[in-house]
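Enquirer: Given below, in the form of structure tokens, are the structures.
Just so you know, all these numbers are worked out from the coordinates, no wet-lab data involved. As the structure is a computational prediction, the values presented were derived from the model and not from experiment. Cβ atoms are built from the backbone, for glycine too; each structure is taken alone.
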Structure I
Amino acid sequence: MKLAGDDGKVPFCNECNKYWFDSFASSAMVLVANEFDEIVLLRQGYISDIYTTLVSGYISPGETAEQTAVREVKEEVGITLDSLEYDGTVWFDKGDLLIHCYVGRTHKSDLVLSQEVDSAEWTKAEDVVKTLYPDAPGNAAYALYKNFMKRRGTPLETSV
């Protein structure tokens, strides 16, 4: 253990000359929208047979969250983004995962799916809520969708 400023005592390796802070995985999630405010929704059987989700993937060492977002969209649905806007982070407790959220804009085009995507389609923004994972703590996809709808002037109703 070695003092690391405001973090207090932290495990330290004298051979590596490196602190060993607690770490967790990070990923990027992208709400991909086109000029018609349609959103790409994915079905991935290994995640759920019932609900749809947004494009996402783990950040690789040496890669920024933005690079991951652009790469994952290209890999999973074959889309090159025109722009990428940061939307904040969501902590996913179940997976000890920090998710960096983005809205990616592109022009409507055919989707070319990777092997890990069972199906994907452009969906009207107002219809996304019908199949997206329901609102729950740590649900980055729903939080990102809710922010997107609010910015476009059609906030989602919340139940009391």
Structure II
Amino acid sequence: MKEYPLNYRAGSVPAPVAEIPFFKTLAPEIVEEMLSSITMLDCEPGDVVIAEGEEGRDLLFLLKGKVRVQKDGSVVGAASGSGDLLGEIALLKEGQRTATIVAETHVYCIRVEQAFLDGLEPEVRNAYYAAMYRFLAELLAQRLDVSTQKLVSAEKMIEELKKG
């Protein structure tokens, strides 16, 4: 995996960043502050983007490619959408990563180090947190809905198998 700083001009948000839904929820001055804390990740198939158990508070967004999500070595999910957030559980819990993310194809991601928050005024920092937690709540609600649908389907299959 290669990592390098984001190439940008002051006052201009690069297109890959501007297209990510999360960044569209933020005030322009917050996005401007974040740009210096963004690094690009260039991953080859098989590269570990996030390792289960490692400490992490950074936001990672998938720009291009496909990743698989593994928990205790078993595949539990995948992501391939531009702008998909990776590693959000550790951010919420302020702890260890709960799953491993592995590049399935050539993958490009951006990593936002939370250090940029240190330089923000308290009201701007609070606005960032409000936007981030709202974004995370909506994302997790969508994922919970999908998981619930899968659970209901699995329970129906189990009942059908028991019957016959």
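Enquirer: Can you say which of I, II returns 1.23 when Cα Rg over 2.2 N^0.38 Å, for residues 62-117 alone is computed? Please report the intermediate quantities before stating the final value.
Expert: Details: I: 1.23; II: 1.16.
This figure was derived from I.
Enquirer: Compare distance in nm of label points 7 Å out along Cα→Cβ at positions 54 and 134 across structures I, II and report the one with the greatest value.
Expert: On the way: I: 2.1; II: 3.2.
Greatest value across I, II: structure II.
Enquirer: Match the computed value -12500 of helix-only ellipticity at 222 nm (-39500 (n - 2.57) for each DSSP H run of 4 or more, over all residues; to 500) to one of the structures I, II, and report its label.
Expert: Corresponding structure: II.
Enquirer: Work out the source of 20.1 here, i.e. which of I, II gives that when mean count of other Cβ atoms within 10 Å over residues 38-45 is computed.
Expert: Value 20.1 for mean count of other Cβ atoms within 10 Å over residues 38-45 corresponds to I out of I, II.
Enquirer: Let me ask something else. I have 2.7 for distance in nm of label points 7 Å out along Cα→Cβ at positions 46 and 150, calculated from one of the structures I, II. Which structure is it? Each step should come with its number before you reach the end.
Expert: Details: I: 3.3; II: 2.7.
Derived from the structure labelled II.
Enquirer: With Rg and Dmax of the Cα atoms in Å, for residues 30-69 alone coming out at 12.1, 34, pick the structure among I, II it was computed from.
Expert: Derived from II, not from the others.
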